[in-house]
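Structures for review follow.
We did not get these values from a lab; they are worked out from the coordinates using the rules stated. Here the structure is a predicted model, which means the values were calculated and not measured. Cβ atoms are built from the backbone, for glycine too; each structure is taken alone.
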Structure P
Amino acid sequence: MSQRRAISHSYLITGLLVLIVVLFSGCGSTAPLPEKGEKAVSLIAPPATPQPTPVKVTPATPACSQPVCFAPITFPGERPVIDTWDNIHVAQVFSYNMVNAQDVAGYYDFVWGADPGTVAALRAGNPNIILSYYISMNRDSGTFDNQDLGKQHSLAYWQALHPDWILYQCDRTTPAYEINDPNIPLDMTNPAVIDWQMQTYAIPASEAGYDALAADNLNLNNAFGACGFYRNGQWVQRYNGQADDPQWRKDMLYWVTQMQQKLHALPHPLALVPNIGYFGSRSIANVANDPIFQQILQHVDGVLDESGFTHYGDGYITDTTWLQMVNLIQSVQQQHKPYYIIDEFSKMPVSTGDAQWALASYLMAKDHLADLFYNGTQSYGSDMRHPEYNAQIGMPTTDMFQSQGVYWRLFSNGLALVNPSNSQTYTVTLQLPDLHLPAYQNLYGQPVGQTVTLQPHSGLVLLNL
């Protein structure tokens, strides 16, 4: 896929591989706050009345005393990743339309798929920015400086050049094209293919000053019916052609293991940050203990999640699905790997309600290594910052917790609220037992009263007044 194509809005059916709440010891999101009960009047000692669980508030502690803080490096030669503990941190998806790249680079921590023509400007505008070079994980991505050639390399071209590299469907004739993309899919288990990817893309990217390889469409389901390939003219059936194929997932693990090792060994090492397409359904299956997924996480240096909290722009994820996603994002950060969230919305410009949903959900999941990008569906490539990104909400002072039916997280200069319910509306009093909370204003400078109403699948970000 060319950089001028968006990361796939796949019908892959995301279904994130997630860690359910009970797996996270010490996570405040697992402890709902019951309402205070009335004390019974009786000559007989009444049963114990449920009391609110105290909200543990800790002082906001900066990650460091410098203007820009960094997370510890995880492999030799890695460019340090900017710590995201304070305020809202933003990623950018592609840069091929960034005519003012140097002027806007300071607003971004990370660029997914930085165009080679913008690398020098982005680096000049922000020496700390992480720049990644885009390839499709197992499709012909053209050449380093002309990815459009990947669309022009026909099946006949590859059959003449490397017939053993082509990945076919089970009819043994049709390439396992992804998303109707004409780029020829290749066998990711072939060591020669991985070596070719290193020579064609990774080594030139390393020499051009990139920090990471952005591998698109690392799908954990065999969504496009891949089946096998030819070796010395003989058919080899590798997969069953169905979406749920354990061998396919094992081969994804093989690819990331081999690729990460080779990237880290370069004279100027590169990180590996794939766009992981989780298999399953929209009601996220609890496959947190899946050993293949756990090993994949061990062999990547960050995660891009294009499905985000909006399922590729198809609609909000809600209820338990939302909660499980928050915990997944936190768990990846706990492994010292950044998590880049993309929220796509079907309508442009993005409404204030949609912006609040993206921001509040992000703030629930954000710790030291999470960035956000939200915009219209597949609206990539240009500087598309939103004024809401500038909100000075400060640092978290609590974990996420539940009260009055919705989720809360307190910050040193504000508050985030999310109602992930698909059907229930909640009216919330902006006070908590045993805590004195300040008066608030919304992100648009308007004071907020003592109660707010959160419609189904909605969020709200407030600042101290």
Structure Q
Amino acid sequence: MAATSFWGALDALGHRHALLRPADAGYEAYTGDVVLTGHPDAVARPRSEAEIADLLARAHADRIPVTPAGGQTSLTGSSVATEGILLATEGMARILDIGTDPETGNAVAVAEPGIFLGQMQAALADLGWLYPPDPTSRNEARLGATVATNATGEDTLLYGPTRRWIRELRFVRADGSTGTLRRPPGHRPPEEKATAGYYDAVHPIDLLIGSEGTLAVITRITMDLVPVPAGVFSGLAFFPSTRSALEFVVAARRATTVRPRALEFMDRESLELAAENGEGIAWPAATRAAVAFKQEVRDETERERYLSAWLELVRRQLVAAGDPGLEDEVLLLESRRDRERLRAFRHRIPARLNEIVNGYRPAGGGKVGTDWWVPVQHLPGFVEHWRGRVAEAGARAVFYGHAGNGHPHVNFLPRDTGEKAAALSLALDMCREAVALGGGVAGEHGLGKLKRHLLAVQYSEERIRAMRDIKKDWDPRWILGRGNILEPEAAPE
């Protein structure tokens, strides 16, 4: 670890109030995310950009690793510090401004990185504004971390990922120097899901978004906003097979009669995880999969038109699947309260899954999750093939998530080390096939520490060398987010 002079200087400069050491009360709350536990030498909780700049300048001088972290809801270990300092952003949690951008004329919000995403979105909604990125953990995830991971969510189908909504970023580099990156007027980044490695950016702001805390610490975010839609309705449709449900997803993407805001898939196994639920959601016995869909509307006339179109899409798919009786079982959820019921039900699936796999950790088991994506037209065949492969291997897994983007998650529930090794092997083969079909290895969770080996599945050696050059340019001593995305290198003297 670093020389004691560093810690003395840190305390002397006023960080004592925010610094936690391993023996201090509260330290343990910062040691892990959902999948990994680490033991940083200290936890720093700065309250201003100046404090972050000072901390990084001194850490850079003494080559002390610093891992930025938000709410530590990561599923890859990216927010976990295994050495050095964990830099928690919770002390910077204010909305600084809501107004009009003078350059673009668009509505914008300006906020610090430590505010909870859901808290900020609720405040904006009360004023009639929508900031669309909506990861499942939005009420536990902090804004800066969602930018650092290019977070997505179910509404990404219509609105695109976080990158699409970032107008300006203020940041501190690894050496303590500060800077600002602003998206030029008229520049619109691609809206596909892509969170594996450094983005092939036309503008450097897109390089920083999704860099998983490895290039700089974000200190202020300016976001584009849109008006809250006049109306939204959701539906939950039930299908007699996994394939018929996913073919419905493809049909909804191709249809010109609907404009889905979200298309979320749940197989029978994932539904069973949430069978006991306080939301009052149940399904017919013939159900083998379900799809939740969401649609925005401007008025009652548009509502009637879109609702009829959705029900007709469901009917056609069920007729083709040979079970039209399920047409009458579609659940419609139109009030905000009812739509939140559906969201809570959807969130219950990973929550229950995590409860189960936590009990397997003592025997070397635990959750193994995938984050691959494929072009949506390939999804029915891809999932059907891999459900068969999983069954042949005797593994237990559930398939659910963002099918509208070709991006459902496969979550394995291995009970011991042997089952976990088998699950990891299956997950790796899935990623290889997804890339071969034109997809990718990480649609929304990034790579962090646990999945950085997948970088070589997605990219050539030449592209990975270019990413290493980017890292060295921004962080020549390799102190920020060490172990995320890239295998750590020995820092030059």
Structure R
Amino acid sequence: MAGDPPLVARARWHADRTAIICGPIRCTYRELDDASQRVASALGNLREARVAFLVTPGFHQVAVQWGIWRAGGIAVPLALSHPPPELAYVIDDAGAAIVVADPSFEAALAPLAAAAGARFTTTLELFVAAAGELPAVVPDSRAMMLYTSGTTGRPKGVVLTHAKIMAQVDTLINAWEWRPVDRTLLVLPLHHVHGLINVVSCALAAGATCEMHARFDAGDTWSRLASGELTVFMAVPTIYHRLIAAWDAAKPLEQRTMSEGCRHLRLMVSGSAALPVRTLERWREISGHVLLERYGMTEIGMALANPLHGERRAGFVGSPLPGVSVRLVNQTGEPVEPGSPGEIEVRGPGVFNEYWQRPDATRAAFRDGWFRTGDMASFERGMYRILGRTSVDIIKTGGHKVSALEIEEVLRTHPAVAECAVVAVPDAEWGERVCAAVELRPAGSLELDELQAWAKSRLAPYKTPRALLCVAVLPRNAMGKVVKPDVAALFVRA
């Protein structure tokens, strides 16, 4: 159909091929096309209005996203894991005109939409609408807004056009040789680039089949990996860590079946956080695969990757993907010598347009047309090695970015806490764990378990994953002096 968003038009080529599998339900590209047209007709001509939506991963989620695009709107996916305060923040910050949700989320989302002055509707109402005429959508129109904390404070809306989304998709389809015969499994959330672009959009643009699970479960995932039916799998290091633990806990016969199933896959990718070398090596022992580690961000899509064919070097994220330019610079923006540390800057057709309604932040994010990632790396023997953030205040845990400053502010509100410091410590499962050292007020009394429980309940709006907070209490002695801690035992795991 003339004037359709590029990704939708591309997928239409595959008509009766299976597009999405959710449990026993199988949907073709034609059915996805028809459903998204009904959604678009129900939404009306949006003219780049923002539509926030909370829909469980599956056929309906994709149809709603595509329907928003076909109506000319900007899709703002919400996170299933976020509590009401965080959802309200995104809806309000985006200035959403419409909020869409599964019926099961109506009780939580309808009041938030009303408070923001947005129209609320459920997926049931959208899918029963009659298909009608749709507006023409141009590639340079805004298509999607993804929220990320980036390197500062509260999340910002990263705006991408249809053309930039397709640039990211085409880069990965070419680099990783996606084909219609591919079959992938989604176990990632769909409010991040990893699941939304790298898995679902690439699969559907290539005419492949995407199996979609509402959330990750190690047993269910191993069942599908062991089936021998999948060809591509992508996940974060935390997921691979849990899959390894599940394999270790299985019986020898089950282990053999699981490992043999992995050998049918042609590509297994890890991203969103640094992959520990021992995780890569253990996964190779179990599956026979050397995980392809890559590097990207919400603002740029994927920029660096180990090769599909050729050596994949442990601890490295490879070289620039096709069409992407990368450089390392010092604090003044001058290129550094090979082997020297420098900040990664990226330029390419997939780099985002703007931070929504934050012109100052947008200007500060670029230097001479290059996006400043805030990540440090070195270039060694033809590949890039990530060294960490230029800002130590952003902690990457389980694929999430968490602000240490925000956590500190929350902890300081406890009546017994005088001061605190939040840092990251390396962790094999989560990449980094959020840890806090807490100083008590004079005459203050606080048990470790009590503070852990209190902090976890209040940190939910800041996206700190469950059971990740580690706390060390630094007590005062009878003279009111802080007792010098045993550094080796300072951070106690929850």
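Match the computed value 19 of relative contact order in percent (Cα under 8 Å, 6 or more apart) to one of the structures P, Q, R, and report its label. Corresponding structure: P.
A value of 3.1 for distance in nm of label points 7 Å out along Cα→Cβ at positions 68 and 340, calculated from one of P, Q, R, originates in structure Q. Each of structures P, Q, R was scored by distance in nm of label points 7 Å out along Cα→Cβ at positions 124 and 316; the highest score is held by R.
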